[in-house]
Structure I
Amino acid sequence: MTVPKMRQVVLDTTDPRGLAEFYRELLALDYRAGDAPPPPGADDPLGRDWLVLCEPGGPPKIAFQHVPELARPTWPRSHDVPQQLHLDLSVDSTEELHAQHERVLGLGATLLLERLDDPDEPLRVYADPAGHPFCIFVG
């Protein structure tokens, strides 16, 4: 018996190009062939609809799909609008966790929760520019 293979994670967003650029920088990913941004000032029809990022030279990892509006999750502060999905990212050390913090904020993320005193799994929870939560933890 065969089983389905996970192709990619798809995030809804009101700004596919903007969110794709955030994750491209954050995770050092490449655009799928044909999805790269057009020259400055040129029309960007794909950037308004659907984009895919891949590991360099590898398969798709994450895609971005346009939606007309999107309620930002309120998790972890409240459960009024649940997270629905979040990405887990890891680093090797607390020092790297601290270094990534400044980088992530510089890319446009917002800090939602900090749990640095956990001896087993220090972590920070952020929201990407569209409000999707993601964690960076030592592990």
Structure II
Amino acid sequence: MKPVIQEEVTGCGIASSAAIAGVSYKAAKKLANSLGIYANDKLLWSETKYMRRLLNGLGHKTSNKEILFSSWNSLPSCALLSIKWHKENGKPYWHWVVFAREGNLHYVLDSKSTLKNNIRTDFGRMKPKWYIEIDT
């Protein structure tokens, strides 16, 4: 799996979906917009139904519920993680990233454009709250 860089400050969900599906940001954004999903809609980073709909549109099934994060070793081979979880005016928000396990390798794809390396293995720095399992 390869990282896709978000082209908008608020495009982490679209970029994460693109990385999972192996398509460009532009292609994922086009599909997202046709489904009524827009990067600047705050619901994209405070609710999960938009990500499930987008990933389904890109041909990937998702788990029906969010699963509390317990350890990196317990994650499935592909998962959408919520990191940087916080509340603003009582409403939860987070940053979407992708966890991938390929054989003995495991890593996180982080779409943030200012990172030096978008393939992350600094697991101690990331604090996932929960995840959505992805059927690849």
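None of the figures in this text is laboratory data; all of them are computed from the coordinates on show. What you are looking at is a predicted structure, and each value in this text was computed from that prediction instead of being measured. Cβ atoms are built from the backbone, for glycine too; each structure is taken alone.
Out of I, II, choose the structure whose coordinates give relative contact order in percent (Cα under 8 Å, 6 or more apart) equal to 23 when calculated. Of the options listed, only I reproduces it.
Here the criterion is distance in nm of label points 7 Å out along Cα→Cβ at positions 78 and 110, and among I, II the highest value is seen for II. When Kirkwood radius over Cα pairs in Å is calculated for each of the structures I, II, the largest result comes from I. Sorting I, II by distance in nm of label points 7 Å out along Cα→Cβ at positions 62 and 94 from high to low puts I first, with the largest value.
Taking distance in nm of label points 7 Å out along Cα→Cβ at positions 38 and 70 as the criterion, the highest value among I, II goes to II. Starting from the value 3.1: which structure in I, II was distance in nm of label points 7 Å out along Cα→Cβ at positions 46 and 86 calculated from? The read-out comes from structure I.
Thinking of I, II, which structure, once Rg and Dmax of the Cα atoms in Å, for residues 30-101 alone is computed, gives back 13.0, 36? Write out the running numbers ahead of the final one.
On the way: I: 16.6, 43; II: 13.0, 36.
Traced to structure II.
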